[in-house]
Structure I
Amino acid sequence: MSEFDKFDSDYEDILNKDVRFSGDSAKYFADYKARFVIRTLGTGFKGSILDYGCGVGLVIRSLKELSDNSEVHITGFDVSERAVRRAGKEVSGVMFTSDPEKVEKSSFDVVIVANVMHHVVPEKRIVFFRTVKKLLNPDGLVFVFEHNPYNPLTQFVVKRSVLDREASLLTLEEVEKGLTRTGISVILKKYIVFFPRCLKALRCLEPALGTVPMGAQYVCVGRKLS
């Protein structure tokens, strides 16, 4: 049984409570990630996407809402059986599984790892990155989204969240190093999510702030070399 199984029924409520200071909901942050992925891949993308550590499917739900391309095939994997069962009931047209063998027998054009790495103990992170590489098709892309430990509000939220009691935040530089060590070339990296809802008018500035290490989160995109 996964430690997250006990949160499956109120997972989204917990996330909403954690991010309430921002003035937005968990859906806003899921939509943000989904839009970033879609923009990066381009509107003509056709292929397979795996959300590795999908939880109750929030990012997948956003991907489905924001893209109606029938030639994009999405799979969700999470170690929590209860979470994927719930996700399967709420999102149609997606295969959800908690069986690692089912995804390890496949390969994908895109792997999304959204706010998962801080739950992986530091000594096992290189193994995790190697697993991600094996899941990618040649020239496949991985999107790693994570909490930014340089942001004091992010640190505050993580320390108070029941979902992150065992969390160990890692920097963008650590993610980049881990990907590079496993043969994944980093092609894009930036800090994201700078302004709360009360400063919504300033969000148009965010694309220009990608190198400023004060965003609440960051994203690192890598391409499999071989």
Structure II
Amino acid sequence: MALEEHNSQLVTGRNYSRRQLFEDVEYTTLLPLPVLRYEFKKQQYVTVKKDGYISLTADKHFYSIPYRFIGKKVKVMFSRYNVEVFYNYERIALHIRSKNPFKYTTDKEHLAPNHRFVSELSPERCAILAEEIHKDVKLYILKILEQSKYQEQACKVCLGVLDLAKKVGNERLTKACQRGLNYGIYNYGTIKKILEKSIDKQENDESEQLKMPEHGNIRGKDYYK
């Protein structure tokens, strides 16, 4: 081939060819190709939120950061496949990139010890914990889980409800959940309000309803008179 002939010819005014120069000098200094393909990276600066996560704006996805960096401003470098987080030029987190919006990617080692239990919660685990208190508490927890689109958030709500038993006891929480089932309202605020107003201690009255919160968008029963 013409290229092979060209490289094998002596260079004008020299006693070596281009191929000889390559084999004697350049070839021995070549390094192997990188194992990983080169990736373009983008960057952004964010502040680690109080819950120990940062949000990658491009995907609206959340990634965990070691809890000691909560409140710190960090640099996020992300490519097609990975998300790296740096603080003072030190890489403090590495995650596989996910493009599922409003979801969380968590490294359990990043969480404070008292938060790791929450991260391990699942709907099944919430149901088991609730059943240990009472079957009606379990039923109320299942109602919360059924109406929520986001598992992580729903589990946190369930844990909040279950934690109320530590303050008021299993019996009062059970009665509060029974009231909540009667009202057909399934959230933490409802159970908390029932307990705060001691509605769980009152005689059960099916006609009784929780007072609606005051809000400009809620007309109330008097509007229709």
Structure III
Amino acid sequence: MKTENTRQFKGRQLPIEKTMDSYVVLDLETTGLSPVNNSIIEVAAIKISSGRITDQYQTLVRPPENSYGQLVPRRITMITGISSEMVEDAPVFSEIADELSEFIGDLPVVGHNVNFDINFLYENFMRCRNRPFTNDFVDTLSVSRRLLPQIRHSLADLSLYFNIVNRQAHRALSDVMTTHECYLKLKSMAEADEHDFGSMMKNHGWIRYKHQC
């Protein structure tokens, strides 16, 4: 019988104007929206130190086959361009969990709608390593909604607003590079603004989702 409980992620959402000498910008592509029922198919991350990209991580990930015998659903292939054939020989997540965890370390994580990515990482790290993912984070989606209420807030809309070209949208590494450029623009805006956006965001530091087992 299935029982339902709630896992609670305990990383803090950081104000965007907080000075971070080092951080990781992260993006995942997945087979769907549920961290419990769907799987990661691509991971990309860049490590930033003193304003420079110092390291990069990218890999496709092989998910389990679905009930139709597919690794990647056709609708996901249409969005991302990632096909079942592309991930057939890729490592499964358990094979990359240690190296990905080592790459991220305890650095703050920056991402667009990063709650989504963190929930997938939390679930997969718990499965593979029995350790929660607890890194602090900055969500450019949340910041965009507060600083730019007049626009739509998808990564595509935000990059268009800032005249940033995303050369391969919905592929993890290209989205990471675009997110970082948007992060730098938003950070400059927040630092120049007279409002204290840190205090506005301080009550938004918990991520929760329902977990079925």
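Nothing in this text is a laboratory measurement; each read-out follows from the coordinates by a stated rule. This one's a predicted model, so the numbers in the text were calculated from it and none came from an experiment.
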statement: For relative contact order in percent (Cα under 8 Å, 6 or more apart), structure among I, II, III ranking highest is III
- line: Computing Rg and Dmax of the Cα atoms in Å for each of I, II, III, the value 17.1, 55 comes from structure III
